[in-house]
1. Given 4.3 as the derived value for distance in nm of label points 7 Å out along Cα→Cβ at positions 126 and 286, which of the supplied structures P, Q does it correspond to?
2. When you work out distance in nm of label points 7 Å out along Cα→Cβ at positions 70 and 94 for each of the structures P, Q, which one comes out largest?
3. For structures P, Q, calculate distance in nm of label points 7 Å out along Cα→Cβ at positions 38 and 374 and state which one comes out highest.
4. Between structures P, Q, where is distance in nm of label points 7 Å out along Cα→Cβ at positions 54 and 350 highest?
5. Given 4.9 as the derived value for distance in nm of label points 7 Å out along Cα→Cβ at positions 134 and 398, which of the supplied structures P, Q does it correspond to?
6. Using FRET efficiency 1/(1 + (r/R0)^6) of positions 230 and 342 (r between Cβ atoms, R0 = 25 Å, to 0.05) for the comparison, can you identify which of P, Q gives the largest number?
7. Going by relative contact order in percent (Cα under 8 Å, 6 or more apart), which of structures P, Q comes out largest?
8. Taking distance in nm of label points 7 Å out along Cα→Cβ at positions 110 and 214 as the quantity of interest, name the structure among P, Q where it is greatest.
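Each reported figure results from applying straightforward, stated rules to the coordinates on display, with no laboratory input. Small disclaimer: the values here were computed from a predicted structure and weren't measured. Cβ atoms are built from the backbone, for glycine too; each structure is taken alone.
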Structure P
Amino acid sequence: MKLAVFTSHFPGRLNTFFARDMRAMIEAGIELHIFPLYPLDPGLWRYVPDILGPQVLPRDRVHHLDLRETLPPRGLTRVSHVARFLRDTSAIRASAIGFGLLPAAKCEYTFLKAWTWAQAYADDFDHVLAYWGNYSATCAYVFHRLMSRTVPMSMFLHAGTDLYRDQVFLGQKMLYADNIFVVCEFNRRFIEARFRDIYPRLARKIHLYHLGLDLDAFRVELDHRQASTVLAVGSLEAIKGFDYLIDATARMVARGVAVTLEIVGEGPERVRLMELAERLGLRSRVVFHGLLPFDAVREIMGQATLLAHPSTGLGDAVPTVIKESLALGTPVVASNVAGIPELLDDGRCGALVPPKDADALANAIERLLADAPKRRQIALAGRRHAERRFDLWRNGAALAARLKNTQRHTWEPASPQARRVS
């Protein structure tokens, strides 16, 4: 099967789970081509994991378009296709304008990409897959609508970037898709709550897919770890809750706990977080590593006493760093939000705390730091959970099989009421 995959940014600084999924499908016998909305930055190829290196995915199967290459738009030969394109983009435009000028502008950019790609590739593929439900899915939808062949279209829905906010045309895209892959049961329930009017038509085609790990690349080392070292990994933005983690660290230090906090990542909150650590007297207790390659992050994670992920709300649905920590046998303390309880098997392989509660976070971390047998119990349970749920090759083979066996359904356009429920 020849698969067209629409995504936002490839290569990019954070491509780990995308690269894993693509490799798993290649291993399952799918020939895939990637259509990234962002133009190529050659300097970002170095961030692509070896698992999806050029020997696995030839770079001529990654189809970048500079915006200049889409202007002026090239003509389509079929009048019916032109009419369909104008009708479809008008409907999407009407949806986008309700979300503000920026989403509307992004859609216009997406239309140009879809139009241009359709000239060269529209009938080359057996299946179209949108890896994200936002503009990637919009592009895949427009591209698919310009195909002459009748082939299936599927889409993923992940988290804040494509499900929890800016749901431009989302109801219509879900109705149009043959498969909707969600990465946690929380997302299934979210769709049911927010799209109650059309959920009965969606339910049968929503499938749970666990983003996987190559577990052989994650060795469990329970002994010889650093003492009282808490690790946090992620982009430095408010939704990650790292300010609450720094506050929790200060509370533990005030109680005489010899804890060190290491933070890996970059982002807009870096300066504010560094100033907070300084103000709380934690200059020697908080280490900011910045952005590190995956191998370096995995090494630090495998040495840490535990990982903390204090999300403040609906941002990440199933943070990849939590899965990686489970695979490495690193105990996790995390917020009880979105799909995180599912990752931690409802607390059986980690500690769950309320979001935005520095005191509860400090207490949970302090208890685990002081209880080595409990940490070992949690670590072993976490690895077993990862092996049951997050095996990349098993999950990827199941995904590939579903894509190969999907037939195109008869599409019914959404009613004007097919929108999110506030």
Structure Q
Amino acid sequence: MDVRKIRKDFTVLSREIGGKLPIYFDSACQTLRPKPVMDAMTEYYESFPSCAGRSVHKLATEVSLRCDAARSRVADFFDAESPTEIAFLKNTTEGLNTVIFGMGLKKGDEIVTTDYEHNSVHVPVVQLTKTVGVRHRMVESATDGTFDLERFEKAMNKKVRLVAMCLTSNVSGYTLPAREVVEIAHSYGAKVLFDAAQAAPSMKIDVRQLGVDFMAASAHKMCGPSGVGVFYARAEISDRLTPLMFGGHGVTDTDYASFRLLPAPERFETGLQNYSGIVGTGAAVDYLSAIGMDAIREHEISLNKRMTRALVDVPGVSVIKPRDPNVRGGIFSFNIEGLSAHDIAMILDNSNNIMMRSGMHCCHTYFHSRGIDGCARASLYIYNEVEEVDVFTEAVSDLAAKFGKSS
């Protein structure tokens, strides 16, 4: 994997800010976009700026063909059986909500999650407990921060209709044993929904091999545009979901008293779509595929290992579990005793142009349950270099020495 060559596709990395080049360690929030993705989106606006699936003129036909091609490429990227199993929504959150609210869960039904879910899973599940009377079961993590399969199986029973879990944690970077989770859930008759927002950019996901029923991801974390969510629903069950929204394009016909929904994926794509974003998403998965998902994963882990070795034993620095960088992908979340997470992020930004995330990362339950106020999170990706890691680790070590209580 030629990182120097890859970096040339990301123009922002070559532009100095305050006399220094940026060190972008915030890819878990949003990745940068390469030139091929931006070119694809610009081509839409310059060459065929029309609507798909409505008009029959040449420009509209071109949009439809380009969106169909993007759908096919995304389906191939995730090894879906058919492009019709892929819908383009606004983001991961919309896909997760579509399943959680669209399954028709009733009082007495149960949903099982991890104890470290992103709010995009946790909040709609809590809402169903209040409005419908669904029971929410959470699987407590093991002491080392990993997923406890034994506790998961104990949480399962025949009343569980849905297992909704983040495939990769946006706080710790840990990826749960997905295939085992699916097998156990299916043995009890439950459907499985994976929040793949953090996993899709960094690892190969084969939905057929996993056997997962539903999955949601976001293009903006995969070198693609913002405002595009990728939603996978297995063909045999996709038409049983009730969409979140109703209106134009999602229906085949209406009269004054009734309507008929289109089959998936169109039933989930009501209203005018982000056509430039869909075209850009097709370019993004092509870009990642050309690099290779295994190479991406290997690169992230190699940088995380270097970062961990340099900081794990520094007085005052605490690393969010699990401690093994081999299971954290590109995420290094940490705290410095005596400094808030926001202090860490702002100081590193001001001193070294190190751009990272701080706070509770839309995962409040994780931090509240563990008695932590939040954390600083450095997230690594395809365009990050060893030299940037070394600047970061030296800066964090200096912070711990100068400001931490243990200094």
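1. Only one of P, Q returns 4.3 for distance in nm of label points 7 Å out along Cα→Cβ at positions 126 and 286, namely Q.
2. Details: P: 2.2; Q: 1.2.
Between P, Q, the highest calculated value is found for P.
3. P
4. Max of distance in nm of label points 7 Å out along Cα→Cβ at positions 54 and 350: Q.
5. Attributed to the structure labelled Q.
6. Numbers: P: 0.65; Q: 0.20.
Top value of FRET efficiency 1/(1 + (r/R0)^6) of positions 230 and 342 (r between Cβ atoms, R0 = 25 Å, to 0.05) goes to structure P.
7. Comparing P, Q, the top value of relative contact order in percent (Cα under 8 Å, 6 or more apart) belongs to Q.
8. Numbers: P: 3.2; Q: 1.9.
Top value of distance in nm of label points 7 Å out along Cα→Cβ at positions 110 and 214, among P, Q, belongs to structure P.
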